[in-house]
Structure P
Amino acid sequence: MFILRLLILFFAWTNLLYADDILAYEKESKEAIKELAINLKKSLKAVLKESGPTAAVEYCNIAAIDITDRISASKGIIIKRTSLKVRNEGNLATSWEKDILNRFEKRKKLGESIKSIDYKEVYVDNNNKPFFRYMKAIPTGKVCLTCHGSTINPDLRTKINELYPEDKAYDYKIGDIRGAFIVQIPLLN
């Protein structure tokens, strides 16, 4: 009985230590997402203002990947965006990401605020490497509707189709879940 209590105490103690690590990884993930979101939004708004939506789509086609890769490299993490309806085939959701995105949709339907919808876990990849991964829902805002809404300017639609022939990222409304940011942080063994 004593040994059982000792084991329970040991597992409780290690889980408390682990919880602090999870909080730190979650904080790191949120900071990376915030940096990416601010950089994407700021650069996109500047191009929209200066050159209009068609130029913004062309810019986004190249710059979004560069901005994302730069932040990933500078932080030593993997960060990306995905959606159930992607525009860029390079952002296709994995089966795990689709599952979490569908859970996000259910949570939203149950009344949870999109701003609070997230998910976190520790997992081991196919190479037996442990990672912390975090997903955060992206709400559809007014600025998103120019390129992702249901009434897209015909010239803009033509440019989108030219750059993204398999585009599915349209017909969104304010308050929809546009997609999610995903962060993966490699863990030390």
Structure Q
Amino acid sequence: MSESSFSVGIQIGDSKPETHSDLSIDDLIGIVSKADDRMSERIKATEQRLQAVREEVIADPDLAVEYYQLQLARSKADDLLSCDLRDYNPEEQVQRVDLYHRYTELGSALLYADTNFRGSSKFFSVTWPNFKWGPYKFNDKASSAKVWGVNILFQDTWYGGRRLALIGLPYAEFPDLGVFDFNDTASSFLSIP
């Protein structure tokens, strides 16, 4: 599978989750557009922003620092919610995030260190270039996920390497990222609100 291709897990409404592999960005947009045209347009726009980050931000150390500082400021809400979620079991965590989503529109993922939603967890809604950095510090740890909206995990930092799109319209659970050959692999994250 090439670096620009996707593995995809998608669940629309109460339908059975589907898995796909070796898809192009156009294939991904086509699948999502069947359920939500607005979301497919946001995927296109996000792909363009991601390309700008790869071409402009990564190449310029000053821009990279500014980008990191902006994303760090935005990540504070995720850090607070991750702290809050520690006190809940996995089912209660979903209810808590659903409540959070009543007041905000965002794509987000709750990533777990172990399969079947066990182990430590981190809440992500902010596009994040490097899981080694705080406040997340979750590099190569994700083994299961609960997702709201469209979220993309990347094998490498700065949105590089293989990609795994996890899509819940509005919500989906993926108890084992190993079925996508993505267990303990994610190093960066992109959320599409």
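Worth a mention:
- Structures P, Q were compared on FRET efficiency 1/(1 + (r/R0)^6) of positions 90 and 122 (r between Cβ atoms, R0 = 30 Å, to 0.05), and the highest value belongs to Q.
- With distance in nm of label points 7 Å out along Cα→Cβ at positions 130 and 146 derived as 4.5, matching label from P, Q: P
- Of the structures P, Q, the one that -0.23, -0.53, -1.29, -1.63 was derived from, the read-out being log10 I(q)/I(0) by the Debye sum over Cα atoms at q = 0.08, 0.12, 0.18, 0.20 Å⁻¹: Q
- Answer label among P, Q for the case where helix-only ellipticity at 222 nm (-39500 (n - 2.57) for each DSSP H run of 4 or more, over all residues; to 500), calculated from the coordinates, equals -11000: Q
Quick note: the coordinates plus some simple rules give every number you see, no bench work behind them. Predicted, not measured: the structure shown is a model, and the values here were computed from it. Cβ atoms are built from the backbone, for glycine too; each structure is taken alone.
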